[in-house]
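Multiple structures are listed underneath, in structure tokens.
Just so it is clear, none of the values below were taken in a lab; they were calculated from the coordinates. Only a predicted model underlies this, so the values are computations on that prediction, with no experimental measurement involved. Cβ atoms are built from the backbone, for glycine too; each structure is taken alone.
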Structure I
Amino acid sequence: MSAKILITGATGNFGKLTIDFLLKKGIPATAISALVRDESKASDLQEKGISLKKGDYNNYDSLVTAFQGIDKLLLVSGTDLANRSVQQLNAVKAAKEAGVKHIVYTSFERKNETETSPITFLAQSHIDTDKAIKASGIAYTIFRNNLYLEVLPMFMGEKVLETGIYFPAGEGKAAYVSRTDLAEAAANVLSSEGHENIEYATNNVKNYSFQEIAETLSKITSKEISYFSPTTDEYAETLKNAGVPGEYIGMFAGFAEAIKQGEFNADTSDLEKLLGRKPVSLNDFLKQVYFK
């Protein structure tokens, strides 16, 4: 009999990808449920035979009801940064009350857990959730996910091939990783045993600086792509003048500073072991996006 698996954030990119990988691995649709706030946005999941459970991170009772009878819960970190800590602690508490046996959580790679971190706005909710899961007594698997390769086009801007890379990350490196690979790794953990009470270093096998990213992009596109690292203030001013909203400027600048400080520079990776193959490389990813 298959374990009952529930995927949160099931209409988002990560949740949907994980469900697709579970189905490809032969997990029956009847064993998979999707937590959704709005059922009308999940008709594609229903068509695949996935049962929908209505629940909202802000409504504790709805979570307890949705989590009943669930063996393994994939808790995909939410996007509401201001309320994420409270929401995810709700989910962990509800999982405990409902008798969930195993939580798999998408956390993130970091070194600095103090308030001096340039990405405290993002980090604190992950740290709080990690601690709550470990304190709950429920078996857990925590993915310390590195930055997605998919954020690079956002950091580099739409006109990167014309203007080059303008980003204040200095010479900092990160082990950028494909979201699709991470979702496949999550599906592998959810569909097998032996992952209890482990934190996995879900980084890529190589770290890259933005200078190396520019060089890789130059080779792929046969154009000379430059990299310039301004000061944070210059960067913020440039984005402000371009009409970028303030919260995005703060977020991009925070990530750039974290990369510069080596927060995402990783010397270990469990991803190859979890996937049974090499993860998608920077070169593979950039080719997919920019090779026309």
Structure II
Amino acid sequence: MVLFIASLFNLIYSGFILRIKFKVKFRLLYSSELAKQILIIVLPFALAAIFAKIYAYIDIFFLKIFLGDEEVGFYSVAYKITFALQFIPLAFVAALYPAFAEYYKDNSDKLQRTFIRAFHYLAFIAIPISLGIIALADEIISKVYTAEFSFSTLPLQVLIASIPFLFINFALSFFLNATDRQRINTRNLGLTMVLNIVLNIILIQKLGIWGAALASSVSTLFLFSLNLKAVLKVIKTRIKMFKPLINTIFAGIIMFAIVIFLKTVMPWYFTVVVGGIIYLGLMLVSGTLRKEDLIYITKSLSKTE
């Protein structure tokens, strides 16, 4: 009922926006030719959504079959934390999708620059989140979920390690869709789904819930590799364009080391603030991030139109 009500509200609200803001008038219309055209267009997206759902939740299914409900509970704690963060790249890339589609038609230079910017910005956001949670995983689990869920710590660290690839993959996937390569995106998701199923069957029986986390992270890396290879066939890039990524990783490692030390001398939640300030300071001092970049990221994440 909750899902139904939320979906119904989304439908009604979106309808009001279309009617009031964009002056769209709704009426019943049936055309077999139009229906056929729409079906052909949406089929790759529908398959991609199905593959993504299976890929995202099949680990829970296998955990229940091979291990039982208790292990599902431990794993779900780690998985929910990772899954909850996906709204960040989704909100960011949704604002860039129209730009990808527009620049693909008539401005390849802007298409390339926009993609590189999205790549670096998502890495800038994801790397400190990933390293920070890895450093504080034990504290997060024991303090937020209580010590009874300590078995979830390692799976959380394994899952969260794939966050940078997961975040950037949103940009890769949206880029492929916006440049009329949705079939490639669907194929990559299908291959990843198959790999994820095979890895879960093998690793869960050998390693337990840690195996499920490892299967998920390896599958995320695999999908990232496939999509990145496909994107690089569309745009021409040079290695020096990815130089800011090296600075981002370096700043993240320094932040990680400082957080590991600070959590031994102060409450762990204070280290989140200190670590964030240090990371941001290093990015600004090194010139990897500028004030206008922060403004752009903030606007992209808060953009509603």
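When Rg/Rh (Cα atoms, Kirkwood Rh), for residues 153-256 alone is calculated for each of the structures I, II, the largest result comes from I.
Computing mean count of other Cβ atoms within 10 Å over residues 105-112 gives 19.4 for which of I, II? Structure of origin is I.
Work out which structure the value 34, 19, 10 belongs to, where semi-axes √(5λ) of the Cα gyration tensor in Å, for residues 65-200 alone was derived from one of I, II. This value belongs to structure II.
With respect to mean count of other Cβ atoms within 10 Å over residues 97-104, the largest value across structures I, II is given by I. Here distance in nm of label points 7 Å out along Cα→Cβ at positions 41 and 129 is compared for structures I, II. The highest value is that of II. Here semi-axes √(5λ) of the Cα gyration tensor in Å was calculated and came to 34, 21, 18; which of the structures I, II was it taken from? The read-out was computed on structure I. Match the computed value 18 of relative contact order in percent (Cα under 8 Å, 6 or more apart) to one of the structures I, II, and report its label. The correct label is I. Computed over structures I, II, distance in nm of label points 7 Å out along Cα→Cβ at positions 169 and 193 reaches its largest value in I. Suppose you compute helix-only ellipticity at 222 nm (-39500 (n - 2.57) for each DSSP H run of 4 or more, over all residues; to 500) for every structure in I, II: which one lands on -28500? Label of the originating structure: II.
A value of 1.2 for distance in nm of label points 7 Å out along Cα→Cβ at positions 57 and 145, calculated from one of I, II, originates in structure I. For the read-out FRET efficiency 1/(1 + (r/R0)^6) of positions 185 and 233 (r between Cβ atoms, R0 = 41 Å, to 0.05), a value of 1.00 was computed from one structure; give its label from I, II. The read-out was computed on structure II.
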